[in-house]
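Student: There are structures below to look over.
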Structure I
Amino acid sequence: MASVFTTIRLSAQNLEFTNNSSTGIYPKFVIQNGKTTLTVKAMITVTYTWNQIPVNFDNSDGRSRYKMVVTQNMGSAVVTYEIFWMHMRSVNRYSGHIKSTTNFNNGSRPIERSESFRGKII
């Protein structure tokens, strides 16, 4: 978790979220200059960048919540990423979360993965 500013200034901030687990498949995601970048670490390290950022959907209870859903077609599978982050204004901290769902084209059941992150201003 890390710190943040007001909602008005928040849209101009650059944020980096680092995985809470050292064994996670998603070591970090970065929101910077109107783009979201996700690093995926499996047998090789791959970086995905999208020209969008999570949008604010809730400002209640002293927390600002942001969410973005993107789909990546990888040929043999389609992966949907739900990228969520939250600013807790009372303690000036960030936290993030990624949920991914992989649907294989061979008809096998979907595989879901969920990982938590701590964030900071960069």
Structure II
Amino acid sequence: MIKTVKYYPAGCLEDYYVQMGRVVHIEGQEIAVFRTTSGDLYALDNCNPHPKGGPLAEGMVSGHFVYDPLYDWKIDLRDGLVQAPDHGEVRTYQVLIEEGMVSISMSSRHEQGIGT
């Protein structure tokens, strides 16, 4: 059985600045979208897995990691895994770029079999 993945429009690629996060709202959820220096876009839930939570979109991007602005947790943008010595995971989403337009799937990358 073929599973169809639905993508939601999330603006123009030029709206996403390198090494900065941007919040987009899709189906009532806050998604943090980051653009790396290599030009890749990554989408994650805009919520730190730290017990006290907090926004991720305000974090600092270095390579393919985002550093949480409140607790300095290092989170891999590719799979959402928090790096040691801390632990946890943030849900990630597939990003599609076509003709300069950005779209995001609300199915997690794990549900789509990406990065597994």
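Bear in mind that the values in this text are calculations on the coordinates, not laboratory data. Fair warning: this is a prediction, and the values are worked out from it, not measured in the lab. Cβ atoms are built from the backbone, for glycine too; each structure is taken alone.
Student: Please compute relative contact order in percent (Cα under 8 Å, 6 or more apart) for structures I, II and give me the label with the greatest value. Don't skip to the end; give the middle numbers.
Tutor: On the way: I: 29; II: 25.
Once relative contact order in percent (Cα under 8 Å, 6 or more apart) is tallied for I, II, the winner is I.
Student: A follow-up question, please. Could you tell me which structure in I, II was used to calculate Kirkwood radius over Cα pairs in Å, for residues 14-69 alone as 12.5? Before the final figure, lay out each step's value.
Tutor: Working: I: 12.5; II: 11.3.
Answer for the origin of the read-out: I.
Student: The value 1.00 for FRET efficiency 1/(1 + (r/R0)^6) of positions 62 and 78 (r between Cβ atoms, R0 = 30 Å, to 0.05) was derived from one model only; which of I, II is it?
Tutor: Working: I: 0.25; II: 1.00.
Attributed to the structure labelled II.
Student: Here's something else I'd like to know. Out of I, II, choose the structure whose coordinates give mean count of other Cβ atoms within 10 Å over residues 46-53 equal to 12.4 when calculated. Could you put the intermediate results ahead of the total?
Tutor: Working: I: 12.4; II: 15.4.
Among I, II, the structure yielding 12.4 for mean count of other Cβ atoms within 10 Å over residues 46-53 is I.
Student: Please state which of the structures I, II yields 15, 49, 31, 5, 0 when P(r) over Cα pairs in 10 Å bins from 0, in percent is computed from it.
Tutor: Answer by label: II.
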